[in-house]
Structure 1
Amino acid sequence: MENHGVAPDIEVETDPAAWRGGHDPQLEKAVAVVLAELDQARVAKPQRPVYPNYHKNGKP
């Protein structure tokens, strides 16, 4: 690892014109990839448990 960075998983061309225009192609691609993975890995929202009844004799 010394003197050598980690090779990227996804290659993205760096466009100087886009960079000057305020765009970051690497960041935009990273966000797109993460959002796509989130769409594929949706997890069901857990059900809220029934609240315990702390009143005497079970009456409110």
Structure 2
Amino acid sequence: GLYQAINNEFIRHEFSEVEFINREEDMGLPGLRQAKESYNPDHFAEKYDAVYANEADNATGGK
């Protein structure tokens, strides 16, 4: 729809030299994922979480 067209035109005019655009995380929400897929993405980036060592220990019970 209109939102996708506005985003497309903005990117074409302001970032024409950029090969890929990261359109944020979909947070596991089906509607947001569907909206992102409407842009016909080349690929989805893999996601990783970074935590401090003591937080990781707390999450695993110190193991």
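No value in this document is a laboratory result; all are computed from the given coordinates. These numbers were taken from a predicted model, which means no experiment stands behind them.
The maximum of Rg/Rh (Cα atoms, Kirkwood Rh) over structures 1, 2, that is, the highest value, falls on 1. Hey, helix-only ellipticity at 222 nm (-39500 (n - 2.57) for each DSSP H run of 4 or more, over all residues; to 500) derived from one of 1, 2 reads -10500; which structure? It traces back to 1.
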